[in-house]
Structure I
Amino acid sequence: MNRPETPYSETPSPETASPEPVVIDCDPGIDDAVALLLAFASPELDVTGITTVAGNVGIGQVVDNALRLCDLIGTDPRLPVARGHAGPLARAVRIPDEPVHGEGGLGGVTLPPSARTPHPEHAVAWLAERLRARPAGGLTLIATAPLTNIAALLHTHPDAAPAIKEIVVMGGAAFAPGNVTPSAEFNFFADPEAARYVTEAGVPLRIVGLDVTRAALTTRADIDRLLADGAPVTGAAGRMLDHLATRYERRHGIDACAVHDALAVAAAVRPDLIEWTDAWVTVECGGEFSRGKLIADVHGRTGRPHNARVATGVDADAFRAFLITRLLHTYGAPAHP
């Protein structure tokens, strides 16, 4: 993606409008953790709650990780963290066999236990209530996990859907290889029925998939900046990303890593960092090799109207600068401006 040579400022731009109310549906997970750090470091967003779903690790570990991350970030203790579905809508739960995210899901980084407790309501019920209290188009959902909670919300509480401004989804691989099968990305593979339901539900949808997340790698130099900073949050982020980069180097010979979910948060803040293509999309649920495959019809072959904007290009350098600068500016040691 070619863009003018305009370096990203070391200081986040001042707010020009009220922060965008968002809820983040996640399964921390290293890249979910970094996505949460970025969301709370972005004054353009007002994170009003976190919902959780099984994915990178089991639901108990996911909830525990989310609570510990809230402590690390220093969020308001009243911020709701709601426990969602423990498995897919129509299949047995499948936690990855290979420990991509390391012990505990955070790359072996051990955060102190949290005194916080999850919100007493199920994530889907809580989210439906939160949406009903909003005007039409009043809340954005950022989904960085299997779409089980979101599909359940749209199916069981259709009256809440008009309040959704849009859903920004990290998932799928429209025109790129998958990372679980030759064709499927993990979030869509983990619950393809949920992904299909969400894509065809008629809500405003933007999809940030492997087509762009793999092109926006965080480099070893970026990680070293976080590790050298020495502050608790940046240090933890650096150690998590070091785990991913070490794995990437071992498997792919690349001394860098994709931080998939952080790019979805960036898309909600800076959509100009990404090139978007309108398409009709759905997700394959069957087939020996096609389960979880994101189908994107950009040329109207199906005759169906476009129902999503699909990310097809990214300014990788600008994203890297955006991510690392925001983390250092918000959470870094006092020496950083």
Structure II
Amino acid sequence: MEKTGAAIVGCGTIFEQHARVLRAMEEAELRLVVDSEPSKAQREAGVYGCEWEQDYRTILERADIEVVHLCTPHHLHAGMAEELLAAGKHVLTEKPVAHTPEAAASLRTAAARSTAQLGVVFQNRYNESSRKIRETIDSMRLGRLLCLKGAVTWARTPGYYTENPWRGRWETEGGGLLINQTIHTLDLLQWFAGGEIERIAGSITTDVLGEYIEVEDTAHACLDFSNGVRALFYGTNAYLTNRPVELELIFEQGILLQRQDRLYLLQGGEETELCRPAQSASGAKSYWGVSHGLLIQDFYRHVRENKPFWLDAEESSRALELVYGIYEASRQAAGIRDSDRVQPS
């Protein structure tokens, strides 16, 4: 089998999740790593036995590289992806698809014009618990979904932001907790709920990290969907440890609970464990989810078979729009006028 040539741009925190998966894939080969800091690129190139570059634009002329993984800061996702797609390179980018709705809209246009594919990493949709939840909703085994909630209680230290100055800034991160850490949970809530979002109420606050960031570290929201489903959400980076994401879905004939990364069915007064997470082959942190490998392999399968990947620019923009909907709801609740706005429009 001829291997698909791959490159990874960005050798930061999430780099290893992509590189380890590529090294284990028979059908793909990591041929190039890129980072604006040469020492990082050189180090990872040595570990993975590939070439390195400082400028990602060298990829544009390389016929031996077909797929590019973007593991860069948020504000670089859309612009890099547009250039790569225009050159016919398939792009798999970490979330968010872009750092503002406007950048996402531009990228959707570029993706529609390109013959190459764009995929976005929302790996938690591939978790076994997520798949079982989705199957339960679609099959109506428990009747209609009535309401659901999600809670994320994580910790981020001042050093998390000071060591990577692009974080904690509207201009480069696009927000804080919502767009970085909890966007995965918000994506699951809207994916499970179905329908269009008709109403968003909520607020953002900076409870403990205000000395270090200009964005939020805590948020809550109430989301009403066109099909009558309501979702409640709470998230914070102000806890003192990282705990697994908690989900609850109330159906007409039962309740699904995700806690400690396990999925349970509560029905008729009895609680049954439905699944527990597999160990991550890529070394992923448990609270990230363990399905990077499944998503990456699925993206390559779609590329080889020339089939549209389902987590494309359009689908992945839904979570970003929800994030910015909560920002707007918080702004309106606080009585902030357009002229007072501190975050990007």
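Just so it is clear, none of the values below were taken in a lab; they were calculated from the coordinates. Since the model is a prediction, treat every value here as computed from it, not as a measurement. Cβ atoms are built from the backbone, for glycine too; each structure is taken alone.
For structures I, II, calculate mean count of other Cβ atoms within 10 Å over residues 73-80 and state which one comes out highest.
On the way: I: 12.9; II: 21.2.
Largest calculated value belongs to II.
Just checking, which of I, II has the largest value of mean count of other Cβ atoms within 10 Å over residues 17-24?
Biggest value here belongs to II.
Consider the structures I, II: one of them gives 20.4 for mean count of other Cβ atoms within 10 Å over residues 113-120 as calculated from the coordinates. Say which.
It must be structure II, since only it matches.
When P(r) over Cα pairs in 20 Å bins from 0, in percent is computed for each of I, II, which one produces 30, 59, 11, 0? Before the final figure, lay out the partial values.
Details: I: 34, 61, 5; II: 30, 59, 11, 0.
Working through the options, I get structure II.
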